[in-house]
Structure formats: structure tokens, C-alpha cells
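Please treat every number below as a calculation from the coordinates, not as lab data. It should be emphasised that the depicted structure is a prediction, and the values quoted were computed from it without experimental measurement. Cβ atoms are built from the backbone, for glycine too; each structure is taken alone.
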Structure 1
Amino acid sequence: MDTKTFGMTPAQTVINADVLVIGGGPAGTWAALSAAEQGVRVVLADKGYCGTSGATAPSNTGAWYLPQGEQRDAEIEQRLSRSTGLADRRWLQRVMEQAQNGLDNLGDRGYPFPLDDRGNPYRANLRGPDYMRFMRHRAIAAGVRILDHHPALELLSADGVIAGAAGIHPRSGDRWEVRAGAVVLATGGCAFLSHALGCDGNTGDGYLMGAEAGVRLSGMEFSAQYGLAPAHTSVTKGLTFSFASFYLEDGTPLPQTGEDRAVRIARQLIAGQKVYALMDRGNAIQHEWLRRGQPNCFLPLERIGLDPFQQRFPVTLRSEGTVRGVGGLEIINDDCATKVPGLYVAGDTASRENLTGAVSGGGSPNASWAIASGTWSGRAAARFAKSLGDKAETRVIHGLGEAGLRPRKQPQDDGLISAVIGAVQAETLPLDVNFFRSGARIALSRERLDAVWADVRDYLAGEGRNALRAREAAAMTATARWIWASADARKESRGMHRRTDFTKTDVQQTRRILTSGVDDVVVFAAQNQLQEVA
């Protein structure tokens, strides 16, 4: 192992595996299970506790369970029409097919799907806590070794081929390595610690690790996704609000402007006005069904003695960043491989432009993508690891991590981590900065974030728990820089990328925006995809 390691100490735990999966959400567990089914040794390392961490675990989510035929075709056409020309029909077909296969596999293995009105399993619904507990048990039964509370901090490389990862146990400070023939990054997206439900572990870690290895990112400008929530809660689940009407503080209805509901609410909040919701749509039977089906949405309201079907309550918009946005690491083939040998990506760590284009995939698309991309990446990672044979364990390896791990100057731990996080949040969370964008404000954010990055590279590091926090702060800074570089390059409004200086969608800009580089960010506009516009 290269002696240039974070903390300047050798690893205290070294594990050999064929495939390492980083991340324990749905994409990670599907990847680990898929790899294990190929007969290889699999380790899954999760920042939290696999089965409870991540955005899916506290949620109730739909998934695409669409038999081949008219229903699936209709969904594909709807998705293509909403994608502003950036989605890909073939990828939609592949994901829907793999998602249905995966859901059938869950049912065959005993997953307790809810029952429909006829008493048949309703396989288009996944209850997050049950689902993730079930996937954890399946992975363990398949022989996957799960390392809970083992955040990965950097990838390991052997002559340009990914050879595992290293991390730290934040409680003990012990350093660990998993030396593996292939790695699947399934660390989720980045919500910039906005406190959106289940998202505070999603700090862009996989983006930074992938970029340090040389992977490009795609679609990062499509990150201005905000979830509607009661103002005093973190519960950004949208289904309940389909039963709500919205009002201003004086009781008048939220103005109808022909714009999307979130846009109208954002305008009011930016202007300093409060917006209230009242769940006055539907009937008593539907309301009871909603309470039973979405209990965590109602618990915060019940705790303050509020009946949302009878009383108005203030709402807000919380940033969900790239978790329910679009952008992520670029994949180069059907196996969700990156251009770096031995490295694969799944779930929100990967760009989902092929699936949703410029609009959010929150709900069924993202849940289905986790199943499909996890299955494909795990299987391909196992094949790659097998191709290496015995030499995988004898390679000379070195760590790729820099920012937040190996500062260029004397490290500082006197509040710099918190200062970096606060500075990044100021350029990513506010509605008037990120929900609506302008060239002047983008330029200011880029200038400020470049200055923050200079401090990150020169001084940011930490010991024990702060080693993780420093790396998270670096990942959030890097993610924000990629977002604003991409947003600067897309001089139009498209999907969730809303510019006040370029308010129209320009058909000539129907193309991917790719970013690369860590210290020096480079932007590249891919070939126009006009053929996708219909």
C-alpha cells in the first residue's frame, strides 16, 4: 500500500474481496446481491447501517411494474414527452423490464407486498423500512459481508485500475481497506445536508471518489429539485400533497399562473410570504387510506396536535439536490460501467438523464433505476473481478483521495469543516440562488466556491469522526462546483434548470452537459440529441 495515506497510518483492517459495493441503499444492496449470485466474494460497506440509512428506508415508494404492452408503452411515451429530449427510449425499456423482473424476484422470495382490492399482491409499491430490511437479509443470506458504519473515504487504484477502497470507522478512528477486483459506487446523490427526509447521509461522496479516479459527470445542472414539506418537518414526500389545496397567509388561494405548483410556491416564499396547505381534497375514506399508507407524513403533524384535514399548516420547499435530481457520474455502457476499469456506478450516484432527462425521477423512476442499475453493475463487477484471477490480491495499490484527506499545506481543524459546509449551503440551498438561476448569480457562486475549494485543498482534514466530516465537506464543495459549471454552460431553461436570463428552452441545446476535473473543472457539451425530440 502506498505510504501516502490519510492520517499517515497503515490500515488496521484489511479485507480481500472480489467485489466491493460502497453504499447500503437499494442500489447498493441489489448490486451486492447480483454480484454474490455470480459466485464471488462480496463486501458491502455502508456509511450508516445497511437497511436503515438512505432516502428509501424511511419512505413509501412506487416502482415501475408494467407488463410489456400498452401500459408500458404509454408510460415510456409520457416520460419521453416530459424529458425535454434528453431521455432514451431504449434505456426506459431496459429499466422497466429489469425492474419488473426484480420485483417479481422479490415476490418469489417472500417479500410482503401490500394487497390490492382483489387481494392480489400490489408489486408497484415498496414500503421503505420493510423493503430495505428484506434486502439486507437477502444479501446476508447470499454470503455478502456487510460492514455497517464503515464510510469509504477514497478509492484505491493499481496502475489505473480500481482496486478497492479505504475508509474509517468514525467511532474508533480505525482505518480499514477492502482490496477488491472491482468496485460499485452506490453512495447516493447530494442534498447538501438540507435535512430532507433520509438525505443527510447523501453528501456526494461517490461523485468525488469517481471524479478523482477520472470519471466525468453528466447532467449536474439538473439539481434544483426541492421537495414540499410541512415547514417544521423534514418529510419531503409528495403524495400527501395531492390531496391539498394551497393558500396565502390571508386565506386567499395560491395564485394560479399556469406554472408548476412548486414554482408558484417558490415565488411566494422568495418574496417573504408564507404558504399554507389544507388537505381538503378527497373524502373520509381516502383520508384514512392516506393516514395508514403514509404514517410518517402525519406523525409530525399529530405531535403538535394539528389535523391537516381540518387545519391549515405552513409549508416550505427543501432542497433534495441530486438525490431526486438527475445528475451523477457518467456511465459508458449497458452494464453501468465508467470509463475507469473496475469501477461501476448504480442508483443516484449515476446520471439518470437516460431515464428522466431534465426532470426529477423521484418515485417510480428512481426506485426502478436502483433495482436495474444495481443488478447490472453488480453482475458486471463480478465478471470483471473474475477476469483478473489471482493477481487482484497482489497488485501494488495507492489511494486516490486528496481533498479533505491530504491537504497541500498544514491542516486546520479549528472550525474550518463547519465553515466550508455553511459556505457551500449558502450557494446551493436558498431558493433565490438555486431554484431560480441567473448568469450573474451563477458567476458569483462559482467565484465563492472556487475560493472555498482553495481552502479545502490547502487546509481541510480531520481525525476520527472529523475525518469523515472533512471528506463530506470536500465532496459537497466539489459537487456544488460541478453543478454551477454545468448550469453556467446551459444558457437556457430546461426542466428543473430555470434561468431568469434565458427563460426559454432552446432546441439547439438538446444535449448533455458533461463536467470533469476536481481542482480544475472542465465543461464539455456533448453532441446535440435533436433526434430524441418528438
Structure 2
Amino acid sequence: MSSTAAPQTTGLSHRQILTIMSGLLLGMFLASLDQTIVSTAMRTIADKLNGQTAQAWVTTAYLVTSTVSTPLYGKLSDLYGRRPFYLFAIATFLVGSVLSGQAHSIYELAGYRAIQGLGAGGLLSLAFAIVGDLVAPRERAKYQAYFTSVFATSSVLGPVAGGFFAGQNQLLGVDGWRWIFYLNVPICLAAYYVVSRNLRLPVHRTERQIDFLGAGLLTAAVVPLLLIAEKGREWGWSSGLTLGLVAVAVVSFCVFVPWEKRMGEDAILPLRIFRDKVFSVTSVVAFLVGMVMFGGLVLMPLYLQIVKQETPTDAGLQMVAFMAGLMGSSLVVGRVMQRTGRYKIFPIFGTAIMFVGMLLFSTLGVDTPIPQVMAYMVVMGVGLGLTMQMLVIAVQNALPPQDMGLSTASVTFFRSMGGTLGAAVALAILFGSVQGNILRRAAEAHLPKPALDALGAVSLNNTGTFASLPGPVKRIILTGFADSMHTVFLVVACAVIPAFIGTFFIKEVPLRSQSGLDAQRSTTDGGERALAETAIV
């Protein structure tokens, strides 16, 4: 089988698929970049908008809408086609970006970021589904490796670009931080042009009800959990507000399940897919991998900038090591799977390597050389590269081709939920333990009273002041942060263990030799979807 020709009968050559993918890659780059670029600049933005205490809502709003909208895009695109919903996602992200750049208060910015997130939910999930439509599973890893590479690239460029723009008072007469959002405009326009001009997919339409109530119940079950994950540490885990949101989530979920059972195939998340062992096991593994990925990697920029005292730009450049490991292993896996048709072994090895990577991270300290830190990041990147795309391909290959959007979006949804929980747990442990670790280190050092007074006056909310502290005090604080990160990495490593065990239970279904569209066409021609109406959109 040639590596330069697509082995499906959709009428698209390898070059045409790459042309379509250029638009998809731009869309994914936008969505993934905005998860990191804003975080670096958030302190500056909050100062400019006089909303430092409310800045968390800017991140939470984006996270909530992007996560909740993911399964909706998947289901609706299965019914009405990918192209209109992908174009809608790009346009929505564009509108949200322009509005965010014009925000004049922190709450305005949070609202506009929610619009951005609504678009991002489609950009992240539909790109994988479209590739599944166009490319046979055996060839798919080779193409999806490009998406993994884009994700890794954005993870590196985000902090660098965010730090650069936030550091500019004005750029071409506009506040520097606003360019973080205006930068999306030309990329959105380019992606919209490429996709609208080149993407034409046949759609096997079936008359279905739209499960509005199910979508509302799913939203009511998920949003409170996301809010608690993001704000629970601030509110208090046993506060009335937190417990009230838990109650809303539980009640909504208890109503959601019987309602979805009643709706059957019209459900926004049909319960039959959970009876598929590959889907159910892979979803659990994806949730755990998301916890590890975000729970562990959210600390790496903090480690580099706080413990190692690197600038945001230098920290971003050092994260290139992680990107190199991720990209390299993804590309190798794609080639190997194309030749052998086997895929189960990769997430097994991948989760094992991720566990090793987390253990290596747990050894990082104040004096660890940067080249050694980057070597550990390569190990972690290799583990994720062996795991992430294989989980998507396993589910896409196991479920019926007409569920391509639903299956892809569902795995993305569970991974996002795991990532949210992982990041929240990691930060809660970090900031919940760092004060105690600093005091313990200070007691061990037997500091004189002036040094203890200087230590007591330090605010952990402003890490930028650490550089001006006396040497002994500074080292105690940095060591305290390193101790807390050590604990976090060990806790996150524990989540890898059930993920590793779960990969052994993923049944390796022989990869289809047809693309998703061809498999749907075969099913339709066989009379199994007699009510289907084929259209090109």
C-alpha cells in the first residue's frame, strides 16, 4: 500500500486530503492555542481590566462551553453533515475572538470567551471525525499525527506568544494583550476559506428528532462539576455552594439516563454506545489519560517559571522537548500502524512510559539542570504520542461508521472532563500544601529572625517578587514549591496505573479497509438504512 495515496474510494487523492486537512489543522491550532496563550497573559489582562479577583471566570467560561458543546457537535454532525457545523464552529470562534479583543471588563471578557469556547468545542472534535470520514482506519494514524503535532506546537507557542503580547503596552496603537485575540482573525478566515472551498462530504440523512431536553440535562449535569473543579478550592470543598452544585449535577444525571433510554436513537448520547466494550473501556482510559496529561503538564510551566525562575518565553521554548517527543512518537506510530494494522500495543506501552515520565518529574528539584528536565519531557511526550490518537482510532473503528461524529466527540468529551479534573486536583494539591512545605523547610533551616520576618511577608500570589528575596529565603520558598510539585506528580502518576490496566481490556478490532464515508455507503446500499437520503454538503 502506498503511503502517498489514500486507499479509499471517496475520490480524494492524498494531496486533496492534505488540502482539506490544512483547514482542519488551522481550526485545531486556534482552539488548542487559546487554551494556553491566555493563561500566560491572564495576570496582565486582569490588571488592565481591573478584575484580578474574577480572572478565573475567563478560563472557566471557555472550558465549560467547549466541553459541553463537544457531544452536541458530534451528534448533530452525524445527522446533518460535518461541513456546516465545522464552518459554524470557525465563525463562532471568530466572533468570540473579535469580541474578546474589544472587552472592557473582566466579566465581558468571560462572556466573550464563552462564545469562543462554543466554537472551540466543534473545532477540536469535528476535525478528527472528518478525517475518519475521509481516511480508512489503517491509514488514519498517519494523518491524525498531524493533529497531535499541532496540539503539541500550540502548547509550546501559547505561553511564548502570550508572554510576548502581554509584555507590550501597545502594538500598532492597540493594547498588546488584545492582539492575543485579534491574532485569531486571519487564521479563522484562512481556515474558513480552505474548508468551505475544498470540503464536500456526502451525508446520509435520516429523519430524527433533536434531543433538546437531553442536551439540557447533559449540560446541567456537567457544568456544575466543571465549575466545582475550577472554583472548588476557592469556594471550599464542603461549602454550601459546592454541595448545592453537586446536588444539581446528581439530580440532572439521574434524570438524564432514563430520558436518553427513552429517546433511543434520537438521544444526544445514545446509551447503546456504552454497551460496546471498546467504547466504554476506551472512554475510561481517555478520561484517565486526560487527568494525567493536564494534571501533570499544567505544572511544568509553573515548575520552570517558579522553581527554575525562567521567563515565560524561555519556559515555552524549553517545552519544545515535550513537543519533540509527542510529534516523533505520533509519526512513528502512524507509519507502523499503516504497515501492520495493529494498534492495541501502542497505548499499553504509551501509558507505561507516561508512568515512568511522571516518576521522573517527581524527582525534579531546585538544582535539577534544565537539559535533564527537557529529557524527562521527551519521555512524557513519547508516552502521550503513543496513546492519544490510538484511543480515538480504536473507538472510531469499533462503532458503526454512521456514529463517526458521536464516537469521536464522546472520547474527546471524556478526555476533556478528565483533563479538567486532573488540572483542578493538581493545583489544589500544589497550593494546598506549599505553605506547609515552606514552613517545614524554614524550620529545618533554622533561619534567623530577620529572615523569618522576610519569609512571613512574602505573598505566594505574586511569584514575581521571589527574585528580589534574600538568597536563603528564596531557596526555602522555591524548595517548598518543588516539594509540593513532587507530591502532585506522584498523585498524578497513580492515575496512570488504572489507565495502563485498562488498555489491556481494549479489544483490538480489525481495522476497516474503508473510510468512514465508504463504510456508510456500503451500509446504505445494503438496505440497513433504507430511510437515508444522500446529499452533498
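General observations
- Comparison across structures 1, 2 (criterion: mean count of other Cβ atoms within 10 Å over residues 292-299) gives the highest value for 2.
- Highest-scoring label, criterion being mean count of other Cβ atoms within 10 Å over residues 68-75, among 1, 2: 2
- When distance in nm of label points 7 Å out along Cα→Cβ at positions 132 and 172 is calculated for each of 1, 2, the greatest value falls to 2.
- Computed 16.5 for mean projected area of the Cα convex hull in nm², for residues 28-307 alone - originating structure among 1, 2: 2
- Among 1, 2, structure where Rg and Dmax of the Cα atoms in Å, for residues 188-419 alone as derived comes to 20.9, 64: 2
- Structure from which 15.9 was derived, mean count of other Cβ atoms within 10 Å over residues 164-171, options 1, 2: 2
- Among 1, 2, structure where helix-only ellipticity at 222 nm (-39500 (n - 2.57) for each DSSP H run of 4 or more, over all residues; to 500) as derived comes to -11000: 1
- Winner on mean count of other Cβ atoms within 10 Å over residues 372-379 once structures 1, 2 are ranked, highest first: 1
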